[in-house]
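Q: Have a look at these structures, which come just after this line.
Computed from the coordinates by the stated procedures, all read-outs in this text should not be read as laboratory data. Just so we're clear, the structure is a prediction, and the values are computed from it rather than from any experiment. Cβ atoms are built from the backbone, for glycine too; each structure is taken alone.
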Structure 1
Amino acid sequence: MVDFSQARRTMVDSQLRTFDVNDIPLLDAIDAVPRESFVMPGRESLAYSDQELPVSDGPDRRFMLTPAVLARLIQALEINSGDAVLDVACGRGYASAIMGLLGATVTGLESDEALADSARRSLADAGNATVTIKVGNLAHGHKQPEGFDAILINGALDVKPETLLNQLKDGGRLACVMGRGRSARATLFVRAGDAFGERALFDAAAPVLAAFQAKPGFKF
């Protein structure tokens, strides 16, 4: 039988700390969230492996990011207590749970109602009742008048997430993976008024989200 507590500590020490994840509150939050509660039933033994894990089946299959990539993206967002955070393609709610423990008010966004229900159950089972899960088009985000301090996108994008960037507050941050294959980079966007700074953080790979795929061009 897997000792999940020990597996979680090993993940933090061997996958995260060695990949420049050094924010202590973030490491503590990750060590407190039972990742095995947020994977598909029957795959709990793989929860702490260094790989992307599916959290749904079907044509628009959703994946969890690898622990190290996810942790680095959240670290780059510099989440503070009281921040309003949008977790796009939240899957079964793992990243939402972590950011909730950092003191953020988190809205998780999913495009599939069944997966959103799974996220609600996983969060409740893990004792996290502070995250709100919404269903909608991932590329459209979730509008709220005051905007978001931070937005996390759990996957790779072919195109710049213009609509989501415009849902940031002034000074707000958005973290995601831009591109595919060897050209893919974890990227941080920061809003300053009506302008958006963009900075590549590190090489990273992630499954491309269908909502952010480039539309095929015409061929003659």
Structure 2
Amino acid sequence: MHGLGGFKEQEHIKTFADAFKEEGFTIVCFDTTSTLGKGESEGKYEDATTTNYFEDLEDVIKWSSAQNWYEEPFWLVGHSLGGISTILFAEKYPHKVKALAPISTVVSGKISLESPIYEGNDILKKWQETGWRIEESKSQPGIFKKLKWSHIEDRLKYDILNEVNKLTMPVLLIVGDQDTSTPPKHQKILFDRLTGEKEMHTIKGAPHTFKDKNHLAEIKAIFKSWIKKNQ
């Protein structure tokens, strides 16, 4: 599952999927509603929320459950806002999830507002005052992303640490050491609270969204090792 404004064709999403495909898994990737994507899902990016991402994940899993290849328990992988969505699902239906990989994940709304990306600037203040955050897409240069302040209000409803004890399945965490959105110190908070089998890997020189071929190769190797260990 991709992150905020992402899409299933992003290189890091394809890397996650390919690691499983090469190990014989059936893979489901999808574009959420209210994302930039490639125009394959409905909705506007400006309306994106944690709630709609999580509900979209539930809908895709419900659809999958009617397919002849569906199996439980299954593995869940998500990046950033997709990461917290997979965690929320695993906390709600722990018996359905065999293993969980929330990569560069949002941990809670409150903690995400303490990210380095907001330090020493007035991004949050302007966002709240104007009702909008406007920035150019890094994945699709030339496209400007507009996001409502209601996105933050919705995000603040969520804190996966409240029910982290339900995550008894193996959990894989990966984060770039240059991530300013969901930095390593936030991942460490989650990692330290996990009581089951767990791994955390920090990718040297990598930002929040992985694009460098060497970083992607390192991540794929980590995934394949983790999959083999937990099959």
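Q: If log10 I(q)/I(0) by the Debye sum over Cα atoms at q = 0.13, 0.17, 0.27 Å⁻¹, for residues 133-204 alone is calculated from each of 1, 2, which structure is the one that comes out at -0.57, -0.86, -1.14? Display every interim value, and only then the final one.
A: Details: 1: -0.36, -0.61, -1.29; 2: -0.57, -0.86, -1.14.
Here the read-out was taken from 2.
Q: One of 1, 2 was used to compute Kirkwood radius over Cα pairs in Å, and the answer was 17.3. Which one was it?
A: Working: 1: 17.3; 2: 17.8.
Among 1, 2, the structure yielding 17.3 for Kirkwood radius over Cα pairs in Å is 1.
Q: Here helix-only ellipticity at 222 nm (-39500 (n - 2.57) for each DSSP H run of 4 or more, over all residues; to 500) has been calculated and equals -11000, so which of 1, 2 was it run on?
A: Working: 1: -6500; 2: -11000.
The value was obtained from structure 2.
Q: Ranked by distance in nm of label points 7 Å out along Cα→Cβ at positions 61 and 125, which of 1, 2 sits at the highest value?
A: Numbers: 1: 2.1; 2: 4.1.
The maximum falls on structure 2.
Q: Taking relative contact order in percent (Cα under 8 Å, 6 or more apart) as the criterion, which structure among 1, 2 has the greatest value? List each step's numbers first, then the result.
A: Details: 1: 15; 2: 20.
Of structures 1, 2, the maximum of relative contact order in percent (Cα under 8 Å, 6 or more apart) occurs in 2.
Q: Here is a follow-up. When you work out distance in nm of label points 7 Å out along Cα→Cβ at positions 69 and 93 for each of the structures 1, 2, which one comes out largest? Before the final figure, lay out the partial values.
A: Working: 1: 2.4; 2: 1.8.
Largest value of distance in nm of label points 7 Å out along Cα→Cβ at positions 69 and 93: 1.
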